[in-house]
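Q: Listed after this line are the structures, all set down as structure tokens.
What follows is calculated from the coordinates using simple rules that are stated; it is not laboratory data. A quick note: this is a predicted structure, and the numbers were derived from the prediction, not measured. Cβ atoms are built from the backbone, for glycine too; each structure is taken alone.
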Structure P
């Protein structure tokens, strides 16, 4: 299993011992509350084949006043996951300490406003096309009690891990798409037929490349030379391998492009405008 979000000290200790985190029982769980969890300001993120994405997370964290979170032997934060809380299909863990500001206290509790940034390393975090979905957010807490002084002939490692979720609306991760457009012939006589071809592809995380996206609607748009905006001419459906092809009449100098609005799992895309000289 992937390492839980427990901080460098904890993950290092577990790696040395080969231990897997046990499920904490309800009777030993600290009384923690993660609320008002917002990931990336509620916006989706679009991931390509490589690179990293920085995803901000804000939340309210309430803990017992006698519980210390030092981010050395104890850790608390928010992670993203797919699947069930008890059996995560994939997860994105916090790598840095959250920034928290105390907003309220009582005799028994401390409430803090917290911010953290999750880093999505595309090649290291997104493994399959099923990762293009809505990820859930979970609050996590871990504690390690470690004695690695073997001078007395004894060492010990005690570890607890708790998670609460799903929280908030989570994060929609989408596959990046690409579009091309090529209008021919160039130049062309006024009133003649132009053929506009193109290709719609989207990232395939399993192959770390892009593959054709068939059976998707794209719009052919035109912007006259000197004009500030595009107008839609027609809608075209992508074929085998994401191929796009249609015809239109050449009326004036200008640019032709295809535009893809995106789907629930794939981000939007626009082709660069291809200029045609009409004579």
Structure Q
């Protein structure tokens, strides 16, 4: 009996481990992307980088929809206006993150951005009517305390630029709330197509006038940035096929660790004890809140 149970559980355990590995790999690629973005935003407009990434995203979305049911089928949405709003939020979130990297370090930016799951909890209560348990309220309080440790208002080290990743986290939280609502009725292909096409149209309105011709090196980095973004998303999708979302959620926080290490070893950043402590508060609060899901 024990042998049979072990054999039946082995494939499930193996596929879960594969999902975790794929998730970690996608988080590492996302962190590398942020490092590339931090390099590029020194000389190129943030909106230009977002625009090119979305052009590549459109190609990916069209190929995906063509393979899985066709573009005509994918464009049918039960909530087209919500889809468009969500697309605009997606653009704003990426642009704000790139802007934050222009003024802040990778570690500090990611530490502040990491509060988005806790903000999402609060918004889910307000807009979706989801019930929050005591543990989640406690997690939100601890996460807020961690944010204050990083910001340190009133101690002479507060930067207005620190509001950028916080605004980015708020934007992404709203993006997640809309995704939950839309995801109940629209397919993955529909979500991807709307986000790519309407996002590309909107960002091109601002990106084309702001265009600055990149150097050969910058063009190569932009190409890597755009292609790796699609690759990371595909890895994350595959990870979710092999492991449950609740299992993978804690590993998403590895993005903060990867970004911090890249900041230290590539950009020579040295996060102070306040930032590290605040990030740990936010990280532990997020993990604690997720346990209730």
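Q: State the single structure among P, Q that was used to calculate P(r) over Cα pairs in 10 Å bins from 0, in percent, for residues 55-206 alone, giving 9, 26, 23, 16, 10, 7, 5, 3, 1, 0.
A: Only structure P yields this read-out.
Q: Using the calculated result -1500 for helix-only ellipticity at 222 nm (-39500 (n - 2.57) for each DSSP H run of 4 or more, over all residues; to 500), pick out the matching structure from P, Q.
A: P
Q: Of the structures P, Q, report the one carrying the highest value of FRET efficiency 1/(1 + (r/R0)^6) of positions 95 and 143 (r between Cβ atoms, R0 = 25 Å, to 0.05). Provide the component values of the computation, followed by the final result.
A: On the way: P: 0.85; Q: 0.55.
Between P, Q, the highest calculated value is found for P.
Q: To continue, here is another question. Work out FRET efficiency 1/(1 + (r/R0)^6) of positions 87 and 255 (r between Cβ atoms, R0 = 30 Å, to 0.05) for each of structures P, Q, then name the structure with the largest result.
A: Q
Q: Let me ask another. Kindly point out which one of P, Q the value -0.47, -1.31 was derived from, the read-out being log10 I(q)/I(0) by the Debye sum over Cα atoms at q = 0.09, 0.15 Å⁻¹. Don't skip to the end; give the middle numbers.
A: Values: P: -0.59, -1.05; Q: -0.47, -1.31.
The value was obtained from structure Q.
Q: If you don't mind, there's one more thing I want to ask. For which of P, Q does distance in nm of label points 7 Å out along Cα→Cβ at positions 111 and 127, calculated from the coordinates, equal 2.8?
A: Source structure for this number: Q.
Q: Tell me which structure, out of P, Q, gives 43 once relative contact order in percent (Cα under 8 Å, 6 or more apart) is calculated.
A: Details: P: 18; Q: 43.
Considering all the candidates, the number was obtained from Q.
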